[in-house]
Every structure is written in structure tokens, then in C-alpha cells.
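These are the structures, in C-alpha cells.
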Structure I
Amino acid sequence: MALRLHQGQMRDDGRTPYAAHPVRVAMTVRDVFGCDDEVCIAAAFLHDVIEDSPADYDDIAEKFGEDVAGCVAALTKDMRVPEAAREAAYDAALQRADWRAKLIKLADTYDNLCDLSSAEKRGRVMNRCERAIAIAAPEREAHLPIARAIEALHELMSERG
């Protein structure tokens, strides 16, 4: 579903199909952060479809269940709201979300940092990494994949400095 809905979309470099990003995010959740939770992996594949395609919560819930749809909804920004208010509302919603949505956000920022194509975006991506870590940090004791993710993202941030 994610591959079909992102068909024709490209990453910022103009060469890479956008669908590569959700695939890498799902692989990061599983292979880098060590989480084999099926809801988490499915939601990782779908994390941008509400924001970037005609699909909505109901479409995802019908095919993958309420838990997956809830994670994807928590990872969706309301683009109708001005950016400053939108980012604050997004962070607040993510803080209330299931731990798996927070893990996916860490994987999303991890992949965006890995895929950084220009120095001018570095500060913005690093800020998003810090925000994702701050939101997920309270879950690190309860969920080992969150602790692993925070450690891996810190390491990558140090490398990419």
C-alpha cells in the first residue's frame, strides 16, 4: 500500500523514489532498533501516507487495524495549520501517542539524517532529531527498542555533527 500510494513521488534529491524512505524507516525499526513488533513495522511502512497521499485513517484501519492506523495518525501533521502551531501540536500529539509511534519517529529522523543531501538542512534535521529524542525519552525504561533507538540516533548525530 505504501509503495502504491507514494508512486511517482521523489525524495528531495529528485532522483530517489520517495517509497525508498518508508522502506528504510521500517528496516531501521527492525534491524537497527531491534523491534519486531508487527504493528510498529506496518506503521513504519505507512507513516507518511496520510500526510502525502489521498489515503486516510479509515483506509489504514480497514486494511491494517486500529493500532496501525493510530500510529500513522500520530505521525501525521495537520498541514492546514501554520507551521509554528503545527509543529507544537504535532509534538504534543506524539507525546500522547503509543510508544511505537515514537519509535517510528526516531527511525524517520534517523533515516532523514542518513539521507541528508545538503549542509543547509543539517540544522533543521538535527533539531528534529533532538525533538524526537526528547519526546521518546520517557519511554526508554519501559521499551528497550526506544533505548536502542535513542542510542543509535545519538551516535549518528555525533558522526554527522
Structure II
Amino acid sequence: MKAVIKLKDGRQMTAELYPDAAPLSVANFVELAKSGFYDGLIFHRVIAGFMIQGGGMDGKMRPKQAKTVKGEFASNGVDNPVKHKLGVLSMARASAPDSGSSQFFICVEDCSHLDGAYAAFGKLTDKASEDVAIAISKVRTSRVGWYDDVPAEPVVIDTIEIVD
């Protein structure tokens, strides 16, 4: 199963999803994508050399809520073998292990310090997709409310298409 993240500016990123490693996270992501939940949301947190995060805020930084799912990672009692390397998709969360919902991040470098603490559930499939994620991580940012790393020009998700 694949997910194609299409941006409003025409760029896209394709990722394969790993339901064997994180079945709850994949099922949640797929359900939200198929329902149109992500359409029009933004990548609201971008940090060069680390990751890009999206799936929970609109262009005015207003949160969009979704149900939470169990955190599928080692420190939460779940064997998830996916390592946080360049291109890996993982569930964002607050400090509580089961607080992940709709927000996800894409690693733009190897981030082994996240292994075992976040639910990795997919990976970008090609260099072109990785290049898009890396380019997003390098856009000019500003502070909006209590967020420091918000793109000055919104990076908008047009849609996320699931391909079986």
C-alpha cells in the first residue's frame, strides 16, 4: 500500500506504508487520508536536518482534531522494527505515549534518537520524494504563537491519495 502526498504547488511525495510494523498507525492514517481529513492542512513545523511535520493544522494554524491511537513503539511495549532514517514517516505525538492522532512527520535525515519512542509507519519510496521533503525542511520559517518553525509561506497538502 502506498500514500501519495500531493501539495498545492504541484509537488508530491510517495511513500510505502508498513501495516506489519504499525497496523494501528497505518489504519488511522489511511482512514484519515481516504476521508479527506488532510486536504488543505499544512506542514506546520519544519526543521532542516531533522524533519517536517504536518497533518494537524490549517493555514491559519488552527488545529484540526482526530481520535488518538496507541503508540506503536518499543518504549510503549510494541515491537516496531522501522528505524527513523531519511524518508521515514512516523506519528507525531505529545509526551503521552498514546497521544498520536493525525499529525505525522517525515525524517529529512537519519534520526536514530527517535527509534523506539515514536511510531514509524512508512517510508518515502524514491529520491525525488526525499528531495521534496528536504526542500520543505529548508524553507524560511517564523514564529507563530508558540510554534517556532512554521513556514513563512504555507506548505499546503492538497490531498493524500492511498494506492492499494
Structure III
Amino acid sequence: MADQELKQKIAEHAGNQPFITEGGHFFVFCADVNRHKQMAEDLDMDISETIEGIDAALVGAIDATLAAQNLVIAAESMGLGVCYIGGVRDGIIKISELLDIPEYVFPIFGLVVGYPNERDDSKPRIPFEDIYHTNRYNSNTKEIIKQYDETTKLYYAKRSGKKTESYMV
């Protein structure tokens, strides 16, 4: 399968996001603990309990995220545009099959990198003062989330052809 065909199939499974195929390059960042499993097997060790735990999943996801962040910083420093694709997780099984991803490796997100035809405004974020906690976690976040949801809906409404429903999770 040619790269463009592969990107098209991934795009379909990641929520029909056309910019996956239209962008210059598309990367899929994966958490990979399969290598640890292989090394342990070579040493005749059973680490299945360790690599199937939450810590291994977190470490793998953090490693993939740090790698992606470095790619983003480098790409943006060269004038390239980037877009994270969380939809890769929506089609995680089919996309894993398409990419021949082995057991104990899972896609975290995709990343489109290319020269944008136009630049959108930056996506709104929850204000720093609402996510930075001092001494105790502030659990009173309903109003913060409601305001962020409204701001995000307005942001997407300004972008042509984008959904405007609620983005609260």
C-alpha cells in the first residue's frame, strides 16, 4: 500500500480528518513496552505484570508525548504548522492493524506536519490560574469547565466547517 493510501485509511479511522492526507507528513506516536518484553524474554524473565500495569502505560505515553513535543518545537521553529490528531485513538484497533503494530505497543496520537495554507488562531486553553494549584487541588471546576467549553465552541464556530457542539469531557 502506498503511503498516500495508508494515510487515507488512517484518516478514515481517525474520524475522517482530511488534513491527515492533505498535510505534508503524518506521524503516529506510540507507547512501546514491547521492547521491554522482548528483552525480558531474552533474559528468561517474566515482566508481564509490570508491562501490563498503569505505570508502563503512563511511561510509554509520556515518552511518546515528549518525543512529539520535540518534533513540534523543531517544526514550528522552521515555520511549519502542526496538528495533533487524538482521533488516532478512536480507531486504535484498525490503525494498529494498518501499521502492523505489535502487542504491547499502542498509538497515543498522530501529528500532521506541513506548510499550512492558512494559520488559525491558537486553540483556547484553560487559563493558567485555573489549572495551577497551590498546596491543594481545587476540585471546584464546574464553572471553569463551563466557561472553557463556551470559549472553545466560539473558537470552532469561527473556523469554517468545524463542529460547534460541546467539547466537555
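Can you tell which of I, II, III yields -14000 when helix-only ellipticity at 222 nm (-39500 (n - 2.57) for each DSSP H run of 4 or more, over all residues; to 500) is derived from it? Answer by label: III.
Taking relative contact order in percent (Cα under 8 Å, 6 or more apart) as the criterion, the largest value within structures I, II, III is that of II.
A short reminder: the numbers here are calculations on the coordinates, not readings from a lab. What you see is a predicted model; the values in this text were computed from it and never measured.
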